[in-house]
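Here, each number is a calculation from the coordinates, and none is a lab measurement. Since this is a predicted model, take the numbers as computed values, not measurements. Cβ atoms are built from the backbone, for glycine too; each structure is taken alone.
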Structure I
Amino acid sequence: MDFDLTEEQNLLKDSVTRWAGDRYGSLERIEAARRQPLGFDEGTWAQLAELGLLGLPFAEEDGGFGGGPVETMIAVEALGRHLAPEPYLASVVLGGGALRLAGSAAQRAEYVPAIAEGGLRLAFAHGEAQARYDRADVATTARQVEGGYRLDGAKSVVLAADAAQTLVVSARTAGDRRDEAGISLFLVPADAPGLTLKAYPTQDGGRAADLVLDGVTVPAEALLGAAGAALPVIERVLDEGIAALCAEAVGLMDALHALTVDYLKTRKQFGTAIGSFQVLQHRAVDMLMALEQARSMALYATMMAGSDDAAERGPAIAAAKVQINRSARLVGQEAVQLHGGIGMTLEYLGAHLFRRLTTIEYLFGDTAHHLRRVSAAGGLLGAA
């Protein structure tokens, strides 16, 4: 399999990396953006639109730029390396992914150009407090009423929900709480009557919100895809989200490893740089090996994210998440130990990289959960 980037992909990588480095080249700039009301600068979001990143995964005929999983990987890895706080994962990859996969031609024609131009942000509201990592566990209900649907229920930890104008909400139109059939997706305006949103900062410097839907009514046109058949779409969206997370984690680990090596070269003890101590060199090499293992699995996840075969895609994405989680923990913990006390202070960039890596370890499934997914499929060879 050829993992070399094309000329266009290399140009995209150079462009995004240069932009992110210029915009977020210091912790002070990152923190200044996080202090904005929505957790990022809306002017910077407009710059992402000008770069073409917001329309990247959408088809050209829908108003996007016709990119695929590789282009998404390139963008997310560069943004992750510089801790860019914009909700690219929440809006473009997750919310936009649901629209791209399940939306009708009319819905895509209405929403995709607005997303690409930066005028519309989405959020993917699927997780519920009782569900943990069970993707089919949906207690929120959607009952047909005259002219549309009435939604009732609650959603937990919806990434960047307070920055979204439209929410993609999963709700059960039939069946019991854990049934795989009977789940539907709806486009719900963030200001819809009956929708309550409680926003809060997350440990990694981002933002999320809990939602309560109490008699929220939407028209029939708000339904995304076929009624009761949304679970395969949800699984595909979440698998693509995990692949993007893998790429982001590689960018974070790359930055943290470089920061640690630079620190070893400059920090002196007993009159010499601590990087000259062989045992610390070995630990820095262990970090590099974990990073490269994660990079390989992130590439694998990217290649598999676009597969229509859920039985093949699911175990591959799960295996990649397992390696990403393990590498993130090793790289993060080694970085803190090699830095000493400064590695945990919030005045130091390394601590923020470490916090984001720790959050990624638990987003969309922890290591034990994804090991069970791989095991249930009989391993990667069994899935193939």
Structure II
Amino acid sequence: MRHYYQMLKEAIRKGDWILLLLCTITTAFGCLIVASATAYLETFRYIGMQIVGALLGILLYALVSSVDIEFLMERRRWLVIFNILFLAMLIPFGVEIGGNKSWVSFPFLPFNIQVAEVCKITYILIMASLMTSHRDNISSIKSVFHLVLHLGILVGINMVLSGDLGVSLIFVFIFIVMAYTGGVSLFWFLVAGVGIAVFFPILWPMLSDYQRLRIEVLFNPSLDPTGTGVLWQSTLSLRSLTGGGMTGQGLFNGHRTQNGVLTGQHTDFIFSAIGEELGYVGCMVVLLLLGLIIARCIYVGIRTHDYTRRLICFGAAAALIFQTIINVGMCTGVGPVIGLTLPFISYGATSIVSLYAMLGLVSGVFARPAPTSHELYIRPPIS
């Protein structure tokens, strides 16, 4: 017990305080927006849950910062089993929200848990461990097949059980960034591109009609010329986003936001609520804060010369980059509506806690940029 206490104390002392400060500032800004976006409901439930989630997240950030990464790397099989079993909980406990069965509900918890958000963290660790074990021959057929197999299992289970395309694409983007920065040959990315082109006619019909329509309408707006069908959410989002001009209509004063007109204005479309109430300036502040968090993750990754630790930082940055780009693209009408929240800004207890936990791994890398002497010869078994 004393050993673990010392590890936690060291992590708090040496952890990445700049990253934590950026996260808390962004979270505080997000809490303010959530409070405004839910004011019309006349309840403190959402802002209360967001604050509780943020406090739990900060605590978890400190705890994860103290975790020995090599300890986790050596237990990759257990991480894989955890992901499979955790996703399997969607079968008996899953609840459908917004068309996706991505959440599990327990009677003893006041909020639902989005299981894929948690699996996102463990997947980064699994990928880092796999790539470390294959590092000497990372571009071999065996190595690449092994990496793709783990991705396929995770994405396949998530799609079958939840149907959540958005979160599944996060796993894919994490895979691409970590594989590229980890040294996988560009030849395999070319092969993947050709493979997608060949199998696209087979994969396309596997999407639901509504998912296909959301993508098709981006290239053919005539599918919904009045903007009252599949483009309805995007139309409302753009009107709100552009309705605030340069400085916005003011917090708690947005015309559509304060009347609850915008669907998901405290979750998926919170960026549009920011545009209406705080204008272009408010949107730029959010993007600047998220950009600084992402840049900090990349900086910590570049700062360390350890292969495994660097991959973990880049994996965390990849998750944040993809989620931010897709959410903003969705709100501005240039991307499909696939239900991804804006990191640290959108309402969601699971999201906020898992984000802090994920960046706690980056803080741990900052505190220990290189393995200690007793870790230098440890390599996870290939499995």
Which entry (I, II) yields the derived value -22000 for helix-only ellipticity at 222 nm (-39500 (n - 2.57) for each DSSP H run of 4 or more, over all residues; to 500): II
Among the shown structures I, II, from which was the value 1.7 of distance in nm of label points 7 Å out along Cα→Cβ at positions 22 and 278 calculated? II
For distance in nm of label points 7 Å out along Cα→Cβ at positions 214 and 294 computed as 2.1, the structure of I, II it came from: II
Any idea which of I, II comes out highest on mean count of other Cβ atoms within 10 Å over residues 126-133? II
One of I, II was used to compute FRET efficiency 1/(1 + (r/R0)^6) of positions 38 and 118 (r between Cβ atoms, R0 = 30 Å, to 0.05), and the answer was 0.75. Which one was it? II
On FRET efficiency 1/(1 + (r/R0)^6) of positions 134 and 254 (r between Cβ atoms, R0 = 30 Å, to 0.05), which of the structures labelled I, II is highest? I
Which of the displayed structures (I, II) returns the greatest value of relative contact order in percent (Cα under 8 Å, 6 or more apart) on calculation? II
Rank structures I, II by FRET efficiency 1/(1 + (r/R0)^6) of positions 14 and 318 (r between Cβ atoms, R0 = 35 Å, to 0.05) and report only the one at the top, that is, the highest. II
With mean count of other Cβ atoms within 10 Å over residues 262-269 computed for every candidate in I, II, 24.2 is reproduced by structure II
